[in-house]
Structure P
Amino acid sequence: MISALTKSERLMQLEKLLLAHSSGLRRSEITRCLGVHRATVARYVTELTGYLPLTEGDDGRIGINRDDYLSNIRLTIHEVLALYLAGRLMTDRTDRFNPHAAAALRKLGQSLRAFAPTIG
């Protein structure tokens, strides 16, 4: 028996759907993909606007502004440490400042501070 998706699962599904389509989707396309009523899609879009940087173009396409989107990932302490060390190695080997790498290292360092204060 197939269980119905909960609202939170559908909201996550909508987020993944919008991330998969960089040009955005129309409400009718979202309705078909999620299998919900168009009024439900309108409520979901309104609700997600508070959490995600959603954009709506003149053509009615709804998308996610990828420059302002923050990914949520769950990593073990060992994975965070590996990424932190790889980032530090990259910054030591390059001659140009990369603000994106610096921001990522700063965030990884903050997450490491609780477990390994000397590294963080």
Structure Q
Amino acid sequence: MTRTLNGYAAKSIDELPTLWDGFAKLVRAGLDITAFGANIMDLPPDYSTASHDEADSGQQELYVALRGSGTVDVEDERLPLTADHLVRIDAGTARVLTSGPEGLRVLCIGGIPGAAYEAQDWSSSGA
């Protein structure tokens, strides 16, 4: 059920706009969030994302496991990403998200420290 009223918005995850054949769910665009970036990624079992560092965007990112488990790999460290572990990564630090054997649904929240949020073009529409 979609609700967008004065002062709040609510949707199920399945109602959010998506990118990349459903791999990414656009939380910010779907709920009309303007203060920070937020997306959900559904990683299949035993999958690793490409390494990225957010140096161009300047974003600090927070990763929160919603379902399944995995790791955030930073340099030589494998940081657990589970229901009991959160991971924050600064811009300029390369990271790879890796899912476990059951896959991983992860909420990614980002923003530039000390700056007003500006949405990246790719995060504003879905397929």
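None of the figures in this text is laboratory data; all of them are computed from the coordinates on show. All of these numbers come straight from a predicted model, not from anything done at the bench. Cβ atoms are built from the backbone, for glycine too; each structure is taken alone.
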Exercise. Among the shown structures P, Q, from which was the value -17000 of helix-only ellipticity at 222 nm (-39500 (n - 2.57) for each DSSP H run of 4 or more, over all residues; to 500) calculated?
Worked result: P
Exercise. Thinking of P, Q, which structure, once distance in nm of label points 7 Å out along Cα→Cβ at positions 76 and 108 is computed, gives back 2.7?
Worked result: Q
Exercise. Here relative contact order in percent (Cα under 8 Å, 6 or more apart) was calculated and came to 31; which of the structures P, Q was it taken from?
Worked result: Q
Exercise. Given that Cα extents along the principal axes in Å, derived from a single structure, equals 46, 34, 27, which label among P, Q identifies that structure?
Worked result: Q
